[in-house]
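These notes open a run of structures that come right after.
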Structure 1
Amino acid sequence: MIDFEILIDDHYLDIFKDVVISPANNKSILSLVNDFEDQTWRYERFENFVWDNIALTALSAQEREKLSGKNSTTLRNSAKNLRLSETEGDIGQGSELAEIVLYGIMHHHYKALSVVPKIFHKQNVQDNAKGADSVHIVIEGDDDFSLWFGEAKFFNSIEDARLPKIVESVGNSLNTAKLKKENSIITNMSDIDHLVTNKELATKIKLALSPDISMDNIKSKIHIPILLLHECAITNAAKEMNDDYRQKIRTYHLERATAYFKKQIDKLAHTVGKYSEVKFHIILFPVPDRPKLIKNFTNAVAFHKG
């Protein structure tokens with residue numbers, strides 16, 4: 001179960017009875033909010049979620065298994081694999097923080113397996129953009145699966161000016177060559193054998209992701225979770241978790257989700273093969289102060305690195 005309150009978790013068509021975008025049947029919205037205590041947004045609770053889930057993306061499955069129960073060692077080893085932007089105000093600042101939050105949400109809410117820990121896998125210390133920000137497999141029943149290629153952004157705004165960059169990233173992640181590259185990473189890493197206990201299913205997954213198989217055959221299995229961790233004036237002004245705050249965030253997130261999906265459809269619906277078969281999940285999470293969270297995270301990373 002996720003640590004945060006869920007305000008929206010539904011298919012787009014179940015929220016809006018009068019369809020305002022098309023196609024809409026392949027789109028969902030998840031809105032999450034943190035709590036307040038002593039009339040202050042609970043920074044520590046959010047930061048604990050980050051550090052409780054950092055190993056899912058910073059360490060391999062074998063390392064996580066080997067370090068089970070060794071919390072301090074796990075944190076130190078995870079922190080050593082982080083590559084943080086050192087430029088003040090850089091749009092890339094906070095990107096790995098957002099990736100960790102997405103891995104935590106994927107694990108706890110979608111029950112996804114972290115088959116490619118992206119921070120662990122990065123080879124170039126400045127490479128924040130190649131491929132998806134997260135790669136997961138969700139086991140569907142006893143003998144089927146879905147592929148989840150995530151995008152994670154941490155912005156100071158999710159108004160219209162920011163949306164084209166998100167659409168561009170999503171479009172890049174759906175490039176056939178990049179999808180095949182992600183599939184080859186999944187099949188070449190041993191994590192899949194450690195995480196998928198049904199060996200017949202593990203073999204089935206590897207065969208489906210073989211480079212000889214057309215991506216058209218598995219487009220219906222692809223999900224794109226898009227995390228928009230964002231600074232929010234409503235959250236910054238709030239003092240407590242009440243119905244007024246919930247309604248304001250819900251209204252804002254529904255409006256922003258619609259604006260985003262409209263831009264995504266305009267840009268990608270006719271350029272991405274089998275677009276209507278891919279499932280898109282926009283995940284919105286408001287925070288009161290982006291620079292403060294990044295500073296706290298950077299300081300904590302330095303502490304754990306020693």
Structure 2
Amino acid sequence: MALLELHNLKKYYATQKAVDDISFSVEPGTIFGLLGPNGAGKTTLLRMITGILYPDSGSILFKGEPFDAMKDVEQIGYMPEERGLYKKMKIGEHALYLAQLKGLEKNEALRLIKEWFIKLEMQSWWNKKVEDLSKGMSQKLQFVTTVLHDPKLIILDEPFSGLDPVNSNIIKEEIFKLAKRGATIIFSTHRMEQVEEICDQIVLVNKGQKILDGSVKEVKQQFKQNLFKIGLDSNTSLENSNVFEVIKENEDHSLIVKIQQGYTPNDVLLHYINQNIPIHSFQEILPSLNEIFIQLVEGTPAARQFQHIPA
């Protein structure tokens with residue numbers, strides 16, 4: 001049974017369709033990517049899932065039952081993209097305050113906060129004020145307060161914003177650990193390269209509509225173009241054949257080839273083997289999620305936004 005199900009959700013702001021008839025489900029224990037450019041409707045979706053907003057139509061099921069914001073929100077940890085911290089509070093007191101709001105007893109909350117602060121190398125921050133934190137330090141504090149009460153569903157909206165590569169990796173490893181312990185994680189971002197490293201399943205939205213849904217592996221296979229990279233000797237002559245077309249020759253003497261319709265990778269290998277040409281490597285080239293998105297929304301403002309993101 002899916003932990004979370006969305007059925008035909010709609011949410012309008014005046015004449016804008018922020019969420020337009022979106023349905024998908026999230027299985028327990030998965031890291032689920034909610035993807036799309038800024039303004040695609042991701043944050044509105046998350047706010048409906050957490051009970052902050054109500055849909056104009058459609059339904060949300062949590063553990064197979066209609067979502068009850070008053071009851072089910074205790075099992076959800078939500079880290080919004082915008083900062084939700086009290087600037088004048090000290091960090092340790094802030095974390096304790098939010099932990100108690102989520103139902104933890106003081107002593108248990110203190111124990112867990114100290115454990116997380118040590119994990120994320122924050123133990124020396126206890127008496128710092130929130131207003132003195134950098135963007136990255138604030139992000140780490142918000143992550144701790146989001147997961148501290150061991151929620152069943154963890155929602156992270158752009159969790160790596162403001163983090164340097166070292167701290168991004170620390171947070172990423174903790175996300176993997178939480179999923180292994182049974183938490184279900186919704187990871188919302190417009191950074192496609194992060195999703196390929198982290199997520200099991202994805203939904204891709206644009207202009208309030210769902211345009212893609214499936215596992216990362218399935219999506220890549222669906223959009224593959226029969227491209228392969230072949231490593232050959234430097235003195236190998238270039239030629240096309242009825243089996244494949246040479247698309248590109250790289251500086252390292254490898255080739256990018258496109259297999260013709262009706263042929264298989266084995267046919268490419270046999271072509272070189274029959275000519276007694278050594279092959280050093282043979283690798284399928286699958287499209288990046290970034291390339292897939294641009295292909296789906298080519299010519300739209302969203303496509304132009306994504307073209308600036310490294311594949």
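Some notes on this structure:
- Entry that produces 74, 47, 35 once Cα extents along the principal axes in Å is calculated, selected from 1, 2: 2
- Among candidates 1, 2, the computation of distance in nm of label points 7 Å out along Cα→Cβ at positions 196 and 212 that gave 1.1 used structure 2.
- Origin of the value -9500, where helix-only ellipticity at 222 nm (-39500 (n - 2.57) for each DSSP H run of 4 or more, over all residues; to 500) was derived from one of 1, 2: 2
- Computed 20 for relative contact order in percent (Cα under 8 Å, 6 or more apart) - originating structure among 1, 2: 2
- Structure from which 13.8 was derived, mean count of other Cβ atoms within 10 Å over residues 164-171, options 1, 2: 2
- Origin of the value 2.3, where distance in nm of label points 7 Å out along Cα→Cβ at positions 116 and 220 was derived from one of 1, 2: 1
Readers should treat all values here as calculations from the given coordinates under stated rules, not as data from a laboratory. All values reported here derive from a predicted model rather than from experimental measurement. Cβ atoms are built from the backbone, for glycine too; each structure is taken alone.
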